[in-house]
Structure formats: C-alpha cells, structure tokens
Structure 1
Amino acid sequence: MTGHWAVATGHPIATAAATRILQRGGNAADAGVAAGITLGVVQPDLVSFAGVAPIIQYNARTGRVTSQDGVGYWPAAADVEKMHRDHGDHVPEGILRTVIPAAPASWIKALSEHGTLTFKDVSEEAIRAAREGFEVYPLFANFIADRAEKYARFPSTAEIFLPDGSLPKVGDVFRQPDLAWTLEQLVAAEAACDGDRHAGLAAARKAFYEGPIAEKIVAFHAAEGGLLTAEDLATYDVRDEPTQAVRFRDAEFHCCGAWCQGISMAEALAMVETAGPDATVRDGKLDLHFLTEVLKRVFADREAFVTDPRYMRVPQESLLQAEFLKARLDSIGPRSDPLPDAGSCRHNDQQVADKNTDEQPVYALGCADTSHVSVIDADGNIFSATPSDPSYDTVVVPGTGLSVSSRGSQSRAIPGHLNALAPGKRPRLTPNPILALRDGKPWMAMGTPGGDVQIQAMLQVLLNMLDLGMAPEDAVRAPRVATYAFPGSFAPHDVHPNKLLYEDDLSADQQADLISRGHDLEPWPSLTWKAGGICMALKTGDTTLALADPRRAGTSATGSVPNLPEVH
C-alpha cells in the first residue's frame with residue numbers, strides 16, 4: 001500500500017485508461033498521458049490527437065511545479081496581410097486556420113520527462129477505441145447533429161463523422177480506423193528502436209513529425225492550399241513555460257501563462273483574494289454581481305494585453321501587481337458596467353473592438369470543444385491537462401483520421417492587432433489547466449472545457465468551496481453564471497455588452513439582485529454542458545476525492561495501490 005490516488009477525465013474510457021495505469025504502478029504523468037491520448041479518440045468532436053495539449057504538473061519528489069504549452073504556432077508561410085486581404089478580419093474555417101499540431105509532442109514530452117512507461121503502454125485504450133469503436137453517447141451525438149452542415153462541407157471530414165451521410169446515433173459504434181493507423185505508426189516506430197525508453201519515445205515522436213504521418217499532412221496541405229510544410233513539422237518543439245503562482249485563500253494556485261488564459265485565471269484569483277472573502281458573499285450566497293464585474297475586467301484586460309508573451313506590450317506579471325488589482329476593484333460599482341475598459345498599464349495600445357455579427361452567438365451555441373484530465377497519484381504527483389481542438393471547423397487529413405489543430409481560430413487576421421497571426425506566433429489558447437498546493441503539499445488538480453467559460457466555472461466552484469464552505473460535490477453541482485461582455489476568444493470574436501447567462505435553477509433572489517443591478521439576464525437549462533465540465537482531483541493526507549461534472553460525459557475514480565478503484 002503506497003497510498004491513494006484520484007483521477008477525473010472527460011470520458012469513462014479515458015478514466016479507465018488512467019485507472020489501469022495507476023493500478024499497475026504508473027505515476028500521474030503516465031496515467032494523465034494515457035487518458036489524454038484516449039480523449040483524442042473517444043471525444044473526436046472536442047479533442048484532436050493532432051490538436052493542443054497544455055499540461056501543468058507537480059513533482060512530489062522535487063517539489064517543483066512545471067508547465068508546458070502544448071500549443072503549435074503559426075506556420076512560416078502565415079501572412080496576416082494576405083489573410084486579411086482574402087478573408088477579412090477573421091481567420092476562416094477550414095484548412096487555413098491550421099497551426100502546427102502540438103499534442104503528440106506534448107504527450108510524449110510529459111511521458112519522457114515525468115513518466116515511467118512507453119507510448120505503447122499508455123495508448124492501449126486509445127488504439128482499441130479507434131480500431132474497434134466506442135459507443136456514441138448523447139453529448140457527442142448532439143454535437144455532430146447541431147453542426148451537421150459544417151461537417152458535411154469537407155468530404156474527408158464527412159466520411160468519418162457522417163458515415164454514409166447519416167448522423168451518429170446514441171448507441172451506435174463509432175470507429176476511426178485511420179486514426180488507429182496513425183497511433184499504430186507511433187507504436188511501431190517505438191518498437192523498432194533499439195535504444196532505451198527515451199529513445200523509443202523520440203522515435204515515436206519522429207514518426208509523427210517527420211515520418212509517414214507528416215508526409216500525409218504535408219502532401220494534403222500542398223494540394224489543398226494549406227500552410228503547413230515539412231519544415232514546420234520537423235522543427236516544432238513544445239515550450240516549457242513558467243507558471244503564475246497566486247495565493248488564494250489558504251492555498252497556492254499555479255496557473256499557466258499568457259500563451260493561454262492562465263494569466264487571466266491568475267488575475268481573477270488575485271483580484272478576488274485582494275477583495276477578501278467578505279466581498280464574494282451576500283446573504284449567505286455568492287455575490288454574483290461582484291463576481292461578474294471582476295470577470296468582465298479580467299476579460300477586458302485579456303483583450304488589451306494578453307497574447308503570446310513574446311509579443312506582449314506589458315510584462316504579464318503587471319496584471320497581478322497589487323496597485324493594478326486595487327484599481328480594478330475600485331472601478332466596480334453597485335450597478336452593471338456593460339463593457340468595462342481595460343485597466344491602466346503602460347503599453348502601446350492598438351486594440352481593435354470587434355462587432356457583433358449576424359451569426360448565432362457563442363452563448364446560444366455553446367463552446368463544447370475541449371476536455372480535461374486531472375490526476376493525483378499515490379505519491380502526490382499532480383498532472384492537470386486540458387487537451388482540445390474540434391473537428392467541425394477544419395478538414396480531416398485523408399488516411400490519418402486527424403483533424404489537425406484549428407487553433408488559428410483564436411488569432412485575428414487584422415494587421416497590427418495584438419493577437420494578429422504571424423509566423424512562429426502562438427494563438428492565445430483558452431485551455432488553461434491549474435493545480436494547487438496546501439502547506440506545500442499536493443492538494444488539487446482542476447480544469448474544464450468551455451472556452452471563455454473556463455475561468456468563470458473554475459472560479460465559481462472554488463468560491464463555493466472556499467468561501468461558502470460547500471462540499472466539493474455540491475460546489476460542482478451548484479448553478480453557475482457566465483458573462484459574455486467582452487470580445488470572444490473564437491472567430492468571429494463577437495461582443496455582447498451586459499449579457500449574463502445563468503442556469504435556471506439559480507435562486508430567485510440572486511436572479512432578482514442581478515436584474516436590479518442592471519444585468520441583461522438570459523437563462524440556460526440547469527446543469528447545461530454550456531456552463532463547463534469540471535474535472536477535479538483532491539488529496540488531503542491519505543484521503544483522495546475525484547469529481548467529474550454531471551454537466552458533461554466525464555467520470556472519476558479513486559483507489560489505493562494496489563487495490564481496485566471505486567468508479568463513480
């Protein structure tokens with residue numbers, strides 16, 4: 001008996017993959033990578049094996065927290081002037097929004113540097129689910145049905161997601177033999193390597209970025225007017241990035257940096273911590289007016305300042321300075337500010353205000369893409385990853401089953417814009433996994449899908465637990481709100497001043513308070529997937545708890561090594 005472990009992921013097969021690894025003595029990185037690779041198979045509408053995979057980890061032996069970006073950058077041929085001339089302000093759907101696929105390199109880096117197992121060891125469930133299929137579940141079926149016209153645009157995409165022209169139905173078996181072939185190429189390359197585990201993992205990586213898979217990707221882009229080249233793939237590497245550590249209540253939270261929403265997550269925590277617990281509670285419930293106004297300011301600052309850190313006009317740490325945070329809090333009044341300005345940082349401001357469009361707003365359609373995996377192993381190692389990239393807005397590369405990262409949707413095709421696309425520049429991600437320590441010991445891994453809802457959902461769950469004293473299960477189930485009063489992260493980057501969505505089981509007095517303060521309320525159904533899908537692992541001493549949000553298809557498991565788990 002070496003202790004207890006906990007895991008929560010976005011799908012039961014991914015949870016089973018992590019569970020198998022932990023039962024056989026693998027560590028958090030081994031289990032997290034197994035789950036992450038599996039999510040790219042069993043949630044192909046939300047996650048791509050050739051997408052993004054940002055990861056943040058805690059090493060119990062060294063006490064170090066590390067993060068890796070797991071996001072590809074724009075190909076060398078990217079040209080914002082040409083993109084703007086040909087397509088206007090926004091990067092169009094299809095092959096042109098493809099950036100270098102990062103997830104395979106990210107998973108292999110985590111496994112090589114923090115894990116103990118081989119690629120073959122951790123890919124068993126993924127390959128089986130791709131080759132033999134998995135059962136179509138309601139969220140997957142509904143996602144494809146709601147976007148059927150988009151899936152039908154590209155023959156190679158429609159062949160997989162609309163087989164024989166039909167929508168996948170709940171209970172059907174969904175198979176992806178081409179994706180199985182892709183994964184098997186990495187296993188075969190690893191097996192053919194005469195070196196040690198690290199050499200085998202390097203061979204698996206090379207099979208993707210320089211071998212038969214890369215050849216298919218490059219040939220397809222060349223034939224279809226895409227931007228990716230063999231050199232783009234061969235020279236790509238995952239970047240280690242510093243975390244942003246924030247003291248929040250009685251814990252030390254580690255967030256990712258400005259290459260994603262991590263710095264905004266850190267700013268939200270720091271602003272609420274500065275205000276103190278009395279500011280967040282009103283009549284024994286969350287003060288949702290205060291929380292919403294904090295989030296509006298965080299997103300205004302994100303729009304004005306946050307991009308790939310190499311292109312930022314201010315140091316990202318300036319958004320966490322005490323004077324800056326106090327000024328942001330002082331700007332919050334008793335009534336709703338429909339669209340707050342950014343805070344005052346010295347910078348060369350060239351931000352562009354995006355306009356509303358005639359397209360269906362994001363809050364109505366929902367941001368379903370992305371999943372999550374949280375693991376704390378028996379030794380206290382923490383693994384938190386938020387893999388992503390959908391399949392409806394891009395073209396599957398024939399013969400591979402891959403929807404290569406369409407994360408270019410988060411860049412702008414506006415010359416001079418802070419988040420304008422550029423060769424070698426990373427789009428600013430929404431996925432932002434977090435972890436937390438208490439008294440220097442491992443405590444929490446957390447993340448969620450949901451695009452611009454991610455920060456909002458995580459912050460509300462944390463406040464439910466830490467300020468209202470709710471049990472974790474109740475904190476996750478509690479009704480949520482989400483503001484959309486900022487330029488959205490995804491094209492067409494629409495803005496909805498004063499708009500606040502709420503799950504309709506929110507208490508009547510909280511609804512009335514928000515209305516009286518001038519917020520434009522619009523209901524969601526209770527426990528809607530549009531409000532996020534928290535996956536959380538917690539550890540206190542030998543006590544572990546894992547939770548998967550009932551709003552989505554996630555599951556969790558806890559167990560002891562070598563005991564069997566309790567699956568929830």
Structure 2
Amino acid sequence: MSPLADLPALPRRLAAAEPGWTETTDVVVVGSGIAGLTAALHLREQGLHVTVVTKVNIDDGSTRWAQGGIAAVLDPLDTPQAHAYDTEIAGVGLCDPEAVKALVEEGPARVRELIRRGAEFDRNPDGSLMLTREGGHRADRIVHAGGDATGAEVQRALHAAVRRDPWIRLVEHALVLDLLRAADGRACGITLHVLGEGSEDGVGAVLARAVVLATGGMGQIFSSTTNPSVSTGDGVALALRAGAEVTDVEFVQFHPTSFVTSGLNSVQRPLISEALRGEGAYLVDENGERFMVGQHELAELAPRDVVAKGIYRVLRATGADHVYLDARHLGKEFLEHRFPTIMASTRSAGVDPATELIPVAPAAHYASGGVRTDLQGRTSIPGLYACGEVACTGVHGANRLASNSLLEGLVFAKRIADDIGRDLPAQADPVRTNMTPAWVADAAIRSEVQRTMTRGAGVLRSADSLDTAAKELSRLAESRSTPNTAAWEATNLLTVAAALVASACSRRETRGCHWREDYPTAADEWRGHLLNSISSDGSMTQDFQEMA
C-alpha cells in the first residue's frame with residue numbers, strides 16, 4: 001500500500017471570513033526575519049513599494065535566536081570552493097551544485113552589504129573580522145556578533161534600516177492565510193488576519209504584483225524545538241494549499257545541543273550554540289566519557305546529523321533524557337566574553353557552565369526542505385517566490401551546514417529582488433475560487449500533532465512509527481473547528497506534518513537528517529528529491545526526481 005494512503009485529506013483553503021478590507025502594493029513580503037527584511041530592502045532599491053507582513057512583532061521570528069553566526073569566505077586563505085565542499089559534504093549528495101555555487105560566491109558580498117546596513121560583527125584588536133569555526137567546516141569562516149548574539153544584531157540592523165524607509169509598510173500581528181491567484185494562475189496577493197483591523201475578525205487582503213514567502217521554519221510540529229512559538233510552517237502550508245510543490249521536507253535538522261532543564265519554557269528550548277563546541281567544548285555521557293571521538297574525524301564538530309545521532313544512541317542505550325556538554329576548561333572569563341547569551345540563559349536556570357556540565361539533548365531546529373524554488377527564488381506558481389527557511393533552494397541537501405542559513409537568506413533575497421525588478425507584471429485582480437475542501441482543524445490538536453510527530457517522525461524513524469503517525473494525523477484531522485488564529489495555526493501544523501510523514505515514509509534510506517532505523521544506510525536509488533503537493537480533493541500527491 002502507498003505510504004500516502006493513511007494520511008488525511010487536507011484543506012485546499014482555510015475556512016475564513018471574506019476579506020473586510022483590501023490594500024494594494026507592488027510586492028508583499030510575508031515574514032520579517034533576515035530573508036524577508038533583506039528582500040524588502042533590495043526591492044526598495046528597485047524603486048518598488050513593499051508591504052511586509054509579520055505574524056507577531058517584527059523581531060519575534062527565528063533570526064534573532066541565531067547564536068552562532070554567518071558562514072562566508074572572508075579570510076584570504078579560505079576559498080569559495082572549500083566552503084562549497086564542506087556544504088556538499090554535509091548535504092550528503094542532495095545539494096544543488098549551482099545553488100551552492102551562488103551561495104558561496106555571492107555570500108561575502110552580501111555579508112559586507114549587511115555591515116554597510118549597520119550590522120556590527122565582532123572584530124579582532126586590529127579591526128579585522130573575528131572568525132570562528134562550527135561543525136562541518138574545515139576553516140574558520142563564521143562571523144558573529146556580541147559573542148553569541150549574532151541573530152539579535154542582524155535583526156536590529158535590518159529592523160532599523162526598514163524603519164528608516166517610509167515606502168516599506170509594516171503590518172504586524174498578521175497571520176497569512178491563503179494565496180490569491182489571477183485568472184492566468186499567477187500569484188496576485190494574499191489573504192491575512194490582522195488583530196484589530198478591518199472587519200470584526202480582522203480578515204483582509206493585500207493585493208500585489210508579486211508575493212515573497214519568508215515565513216521561517218516549522219519546528220513547532222515537534223514537542224521539543226529551538227524554534228519560537230510562531231514557527232508553525234505557515235508558508236509551506238500556504239504553498240501546499242495553493243498547489244505549489246514542496247520538497248525535501250523529511251530533512252529536518254535536529255540541533256544536537258538544546259538546553260535540557262526543568263522550569264524553562266517548554267514551547268521553545270534554549271539553544272546551546274555549536275560555536276561553543278567550535279571553541280573547544282566537548283560532549284560527555286553520564287560517566288564523563290567523550291563518546292563522539294572515533295565516530296567521526298571531526299568528533300564533536302561533525303555535521304549536526306552525525307552529532308545528533310551520536311547523542312541519541314547514548315540516550316537510547318542509557319535511558320537518560322540528556323547528555324552533557326563540558327565547557328569548564330574554557331574558563332569563566334572566556335565564556336562570559338564569548339558566550340554571554342548562553343551564560344545568562346543557563347545561569348538563570350541554575351547551571352553555571354564555568355563550573356558545571358551543561359545538560360543537552362537534540363531538538364528540532366531547522367528545515368532543510370520547504371517550498372521548491374529555482375536559483376532566482378521562483379516557486380512552481382508564477383509570481384510566488386520563497387526564501388529563507390521556508391524555501392528549498394537546493395543549498396542544504398539532506399543536512400544544512402552550520403551557519404549557512406542566515407547566509408542563504410541574504411543571498412537568495414537579493415536574487416529574488418533582482419528577478420522581480422527585471423519583469424514585474426501589472427496588478428491583476430484575484431479570481432474568486434470555490435476550492436473544496438475548506439476547513440480548519442480544532443486548535444486543541446496542536447499538542448497532539450507535536451507528540452505524534454516526536455514519537456513517529458523525530459530523530460529516529462521506521463516504517464512502523466511513520467505508519468502509526470500517518471494514522472494518528474488522519475484521526476486528528478477529523479477534529480474540526482470554527483475559524484480563529486489558533487485553529488489556523490493547528491491546521492498549518494497538520495498540513496506540514498502530513499507532508500513530512502509522506503516523504504519520510506517513502507524515503508527508504510538513512511541520509512543526512514533523515515534516519516530510518518529499518519533502512520540504516522544511504523541508497524543510490526534514493527539520490528534525488530521527493531516532491532509533494534496537494535491535489536484538488538485534498539489528498540497528498542508525490543513525485544520523485546532523480547539528481548542529474
């Protein structure tokens with residue numbers, strides 16, 4: 001039987017009130033992290049009017065939580081070819097070489113551009129950029145800010161730049177609902193819900209000549225994640241409902257070292273940056289023994305999937321819920337200067353890394369797959385673009401190389417703006433569609449979806465666990481609700497979860513972030529991409545595209 005058979009039918013449109021208000025712009029950008037704000041600023045350089053729609057506040061997405069930094073070739077002794085090599089090794093045969101080439105060759109210019117926009121990165125006493133190393137990199141090429149507060153500094157600089165431009169309209173507290181299409185099928189805007197705006201329930205429409213999705217990740221489909229509560233896969237779910245292709249969604253990277261302790265917000269686990277291991281911290285089990293030595297030539301600095309699997313093996317063998325990161329030998333002064341965010345977070349929970357071991361365990365962190373795009377960020381729907389974590393550009397393959405994510409947002413946001421500037425059609429009127437089914441799931445299923453995905457499609461997967469997850473998702477889909485923000489988010493989580501389970505069921509191999517207990521090795525016949533979409537009746541469809 002096809003692995004798709006047990007999955008639920010999904011909505012092609014979210015149940016929602018008719019838009020009570022409408023506004024028009026040249027380009028609407030959905031998302032306000034590094035990808036969305038960079039796209040908006042480059043679009044303004046093209047002379048276009050831009051509306052940025054963001055789910056809560058402009059700074060509430062994943063970008064500000066990025067601790068490690070941005071990977072780019074800024075050392076004269078480093079090369080783009082070396083950066084590409086490390087990226088493709090981490091991607092385990094599924095990276096698009098042309099996308100990687102664009103990333104590593106254009107990346108340095110984009111980082112310098114970010115500096116010109118006001119981002120202040122850490123520097124050496126001579127004024128040169130301070131570079132460090134993270135897992136999977138064979139050279140020091142990570143720029144960082146405030147020690148371990150890179151994302152916050154990047155977000156601050158971009159936020160300030162956007163606020164200075166009166167032709168960028170910012171709409172906060174807005175949840176995107178569905179894509180609007182013109183008679184020729186082209187994207188021509190979005191529907192959205194804005195708290196306190198327009199009609200009684202705030203549903204409205206932004207009409208635009210192009211739509212850019214930069215909605216971030218989908219980590220909230222799992223019980224343990226480093227992602228903020230807003231990361232509910234809204235962009236991927238919107239694209240699926242619109243009929244766009246998504247790909248590689250089975251490759252969700254679990255960060256090896258999230259902070260495990262009682263009393264912290266369980267919605268989002270604090271991240272213990274890989275940069276801490278880059279500076280010399282190492283992993284130990286409950287007996288104080290290092291367990292990554294001998295598993296990979298880079299030990300604790302192996303690619304993240306390798307380290308996460310190494311930790312998971314220890315947890316499975318011991319029955320513990322965490323291992324430990326030992327940074328005591330780095331010294332209090334160094335730790336406080338280089339990692340002030342981590343030190344504050346752990347100390348607030350009663351753990352002092354200068355004198356104590358840090359309890360850590362893997363948590364869902366980054367989606368390597370997403371809405372399928374070409375090298376200009378174009379999706380399979382004309383006029384709809386995607387960049388950042390919501391997109392699958394082909395850069396990451398089966399496993400993202402550390403600190404390539406912020407760089408990808410910078411590089412492909414610029415490529416999108418250039419493409420839109422070259423050929424932007426006139427505004428078209430949206431066509432009223434009566435696509436069915438249109439419904440929303442009960443908001444109460446959110447925690448059940450998370451538990452189902454953690455048990456059945458988390459770090460370790462098998463045919464049995466995935467089959468159980470598929471059936472459970474179908475059961476949960478039977479719980480329907482009247483439209484509201486929580487129900488829309490729950491429906492997005494259900495939609496993205498179904499796509500992930502479909503691909504994880506089909507991919508009968510272990511590769512990168514995807515670990516099948518019943519298929520423990522990589523297989524050449526699976527060197528390719530699984531493309532998912534939703535048909536007109538709401539069923540999940542799938543195709544496989546071999547690598548060239």
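Read-outs throughout are calculated quantities, based only on the coordinates presented, and are distinct from any laboratory measurement. No experiment lies behind these values; they were computed from the predicted model shown. Cβ atoms are built from the backbone, for glycine too; each structure is taken alone.
Taking FRET efficiency 1/(1 + (r/R0)^6) of positions 131 and 299 (r between Cβ atoms, R0 = 30 Å, to 0.05) as the criterion, the highest value among 1, 2 goes to 2. With mean count of other Cβ atoms within 10 Å over residues 499-506 computed over the structures 1, 2, the top value is the one for 2, the highest of the group.
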